[in-house]
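The structures considered in this document are given below.
Please treat every number below as a calculation from the coordinates, not as lab data. Computed from a prediction, not measured in an experiment: that's the story for all the values here. Cβ atoms are built from the backbone, for glycine too; each structure is taken alone.
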Structure I
Amino acid sequence: METWRGIDATPEDWPASVVAIGVFDGVHRGHAALVHTAVKAAAEREARSVVVTFDPHPTAVVAPHAVPAQLTSLERRIELLGSLGVDGVCVLPFTPELSKLTPDYFVRHVLVGGLHAKAVVVGENFRFGHKAAGDVKRLTELGEEFGFEVLGQTLTADDEAFSSTRVRALIAAGDVAAAADVLGRDFGVEGTVVHGAGRGGSSLGFPTANLDVPPGRAIPADGVYAGWLHRDAQRHPAAISVGTNPTFEGDERTVEAHLLDFSGDLYGERVRLDFTARLRGQVAFAGIEPLIEQIETDVADTRRALELR
């Protein structure tokens with residue numbers, strides 16, 4: 001799969017293509033259905049399939065006070081899109097200048113001039129151009145003018161409607177199992193492993209990997225979860241804590257994972273934590289001993305949730 005940033009960076013020999021357009025934050029099952037339509041349509045037309053996505057989220061430019069929590073990093077989004085079989089991903093930097101393009105100019109410069117579109121696949125609520133002036137109807141009219149077909153569809157899979165907004169709400173509520181149903185996989189948070197307070201190993205006997213999660217990312221509600229830590233091609237079962245460590249009167253929200261049956265140093269590594277099941281909410285304990293007892297229970301519950309023997 002080829003990837004490039006900016007329409008002017010499109011490979012010079014890029015052929016006729018079927019283009020899927022959207023933010024695709026989270027790459028949920030509805031997004032996957034849309035991309036699969038593009039891949040299938042490209043094969044039928046002897047063309048290449050390409051996804052056009054945007055970075056940053058368009059809301060960061062047009063309504064910065066209302067930017068939604070990001071479900072996936074750009075790197076992870078590209079990886080997930082690639083797993084769906086597309087031939088290319090074109091990332092358009094969403095700038096104030098891009099936001100002011102008319103629908104007609106966007107079609108001429110990006111879809112026709114840059115990507116040689118034979119067909120364009122979008123969600124039924126797709127809007128584009130300055131002040132969202134363009135919709136599927138206008139795109140269809142422009143397609144008739146410039147010679148490409150528009151394939152508009154609902155973001156559904158198995159007759160269920162999906163949205164990134166719905167995923168964000170489920171994550172904020174801590175319902176990672178329901179979020180996984182929408183995404184088609186466990187929800188994950190990426191970050192670099194950094195030094196924490198140091199209590200996990202020295203005081204509690206349960207060392208943790210503390211993630212430095214970039215600001216603006218969606219994080220599950222405070223509590224304890226069973227999940228997996230991914231590093232390169234390896235994954236390790238983990239009991240994951242999200243919250244402020246109220247037993248120690250903490251005030252900074254952290255994401256940390258105790259890896260089961262693991263010893264080693266992860267500091268400085270970029271990893272991903274996938275959340276499989278919520279075990280309990282955040283609790284303040286009367287002291288270290290009851291906290292240790294609860295962590296032991298959490299580890300046992302994690303093994304059961306992950307079906308580890």
Structure II
Amino acid sequence: MSRILKKSNKLHKGNKIQEILMITPMTIGFLMFSVYPIIWVLRWSFFKYNGYSEPVFIGLSNFVRAFTRDPAYWGSLKNTFLIAGLKMLMEIPLSLLLAVLLNNRIKGSSFFRVVFFLPSVFSIAVVGLIFSILFSAYNGIINAALRESGFISRNISWFSDKGHAMFVIILVSLWTTFGLNMIYFLMGLQNIPKSLYECSSIDGANEIQQFFHITVPMVAPILQLVLMMSVLGTMKMTDLILVLTNGAPGGSTEVVMTYIFKYFFSYGESSSKEVQFGYASAMAVITAIILGIVTLIYLKVSKKMQSIDE
């Protein structure tokens with residue numbers, strides 16, 4: 001009996017060691033690439049520091065500057081929410097509609113699933129470069145196609161006007177993400193029992209009534225996830241803006257992450273200024289707090305999506 005207990009204890013200890021070894025790489029990665037950067041940003045937000053000179057502790061001055069003397073930061077934050085809102089209004093209905101159509105096993109549905117999902121795989125930087133060429137004011141294919149179709153009489157300078165530039169940004173961002181959201185909705189739709197639709201058909205419900213009374217409530221948890229990912233993804237949008245417009249014209253299409261990025265690396269319009277790690281860190285902290293508040297509000301508002309019965 002004692003031998004059996006000893007063997008059992010050894011196996012238990014061996015399993016514990018194995019579990020620790022398995023989670024150690026992930027724990028180290030989390031500490032190095034998540035916890036440490038957060039602590040680093042929090043620390044330097046209270047300093048005036050450019051990366052090479054002696055850091056100077058200035059307390060809350062960076063935060064005061066962001067709230068009182070930097071309207072460009074709040075303008076970039078406004079652009080971020082504007083892009084997120086307009087994009088969601090188009091992306092969510094489009095993704096759900098395509099998922100419903102493909103879930104009905106139409107001819108060639110497998111082909112269309114791959115085609116719609118492919119943009120999600122491409123590099124955002126490459127996509128931004130391609131679309132900047134397509135929408136070029138001089139030799140862009142989009143202007144040529146619109147001119148040949150008779151919709152315009154002269155080329156549109158897409159990136160010299162804020163309205164046109166924002167339209168291109170939302171279009172490209174939508175093109176790169178709607179396919180992934182469609183896959184999420186498709187997985188949710190495939191888990192809906194077919195018996196629900198059969199029973200509703202017997203009761204006289206048409207396809208539109210089935211969509212609003214069965215499909216939408218049943219995919220509500222997926223909808224909550226997709227909405228959250230869409231908001232967070234848009235809030236963190238950086239490389240697409242840098243490649244596509246770089247904030248042009250005159251910084252009017254700047255989003256909050258590109259604005260902070262340029263102070264971290266003295267990039268773009270702020271390249272003539274010195275790197276400002278302290279001020280960039282303070283803006284990053286403010287943005288994180290705002291994003292956290294938005295997330296909490298969203299979770300509160302969308303709480304009913306967590307339960308189909310509600």
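Points to keep in mind about this one:
- For 2.3 (distance in nm of label points 7 Å out along Cα→Cβ at positions 55 and 87, calculated) the corresponding structure among I, II: I
- A value of 248 for volume of the Cα convex hull per residue in Å³, calculated from one of I, II, originates in structure II.
- Ranking I, II by relative contact order in percent (Cα under 8 Å, 6 or more apart), the structure that comes out highest: II
- Structure (I, II) behind the derived value -8000 of helix-only ellipticity at 222 nm (-39500 (n - 2.57) for each DSSP H run of 4 or more, over all residues; to 500): I
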